[in-house]
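K.L.:
Some structures are shown below for you to check.
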Structure 1
Amino acid sequence: MTWKLFLDDVRNPTEEGYIVARSSIMGVVEIANRKELPDFMSLDHDLGEADTTMKFLKELYQIWEIRGADPKEIPDYVVHSANPLGTLNIISYMESWKKSVVGDC
């Protein structure tokens, strides 16, 4: 089964087909409930209070490693954050993750 995750504390997706998570914890719970990583993610950086998508991505990486570190399971993504530095942090993290896998092959 394929699925898409929309991680944002306020906004809703403009396209259909997304599962919405309002916090990093809710994003992890969605993955646990489905027992698989999303195929695609639309990510906001700031998730209210001290919560950020970076917390979610670090958990996502650990889940991915536990599941066997299959490079095909790394989700595609887009960042829809209004925070320029947060956007760069997300992109840097995701691209480093992808490059580390390519380097291991």
Structure 2
Amino acid sequence: MIKVSAISIKKLRDGEFKKELPEFYELKDVVENNAWHNDDVVFTYTLAVLKKLEGITKRANNKINSYLSQKVDGNTRGQLLFLATLFHDIAKPETFASEEGSTLCPDHERR
């Protein structure tokens, strides 16, 4: 089992969790091109979203940082937010579709 605190953007990018999180690395094979994404590789996009989250939380005020530091079943709210961000598009390979020159992943959030 992976400890949430051991996961980092760099380790994810470098492929250190391929054995434990193969579904995440399958996102490298999904490229979206539609109104919301311009030839975005979902893997790269997810890492960019994680980086953005990291920047937002670093600049957050004390009240928000205090909230994100609170523990829920052994993990901080910040760690749980990181995991939610990491996995928010995990079902895209299952829902991938191509329509009229666009690629998209309809209803991926429901899987």
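The numbers here are math on the coordinates, done by the rules we state, and not lab data. Remember, it's a predicted structure, so these values are computed and weren't measured experimentally. Cβ atoms are built from the backbone, for glycine too; each structure is taken alone.
K.L.:
From 1, 2, which structure was mean count of other Cβ atoms within 10 Å over residues 54-61 = 18.2 calculated on? Don't skip to the answer; put the middle values down first.
P.N.:
Details: 1: 18.2; 2: 10.9.
Of the options listed, only 1 reproduces it.
K.L.:
Thinking of 1, 2, which structure, once helix-only ellipticity at 222 nm (-39500 (n - 2.57) for each DSSP H run of 4 or more, over all residues; to 500) is computed, gives back -12000? The partial results should precede the final answer.
P.N.:
Values: 1: -14500; 2: -12000.
It was calculated from structure 2.
K.L.:
Of the structures labelled 1, 2, which one yields 38, 31, 24 when Cα extents along the principal axes in Å is computed from its coordinates?
P.N.:
Details: 1: 38, 31, 24; 2: 48, 31, 25.
It was calculated from structure 1.
K.L.:
0.40 is what came out when FRET efficiency 1/(1 + (r/R0)^6) of positions 6 and 62 (r between Cβ atoms, R0 = 25 Å, to 0.05) was calculated for one structure; which of 1, 2 is it? Present the calculation step by step, with values, prior to reporting the outcome.
P.N.:
Details: 1: 0.70; 2: 0.40.
The read-out was computed on structure 2.
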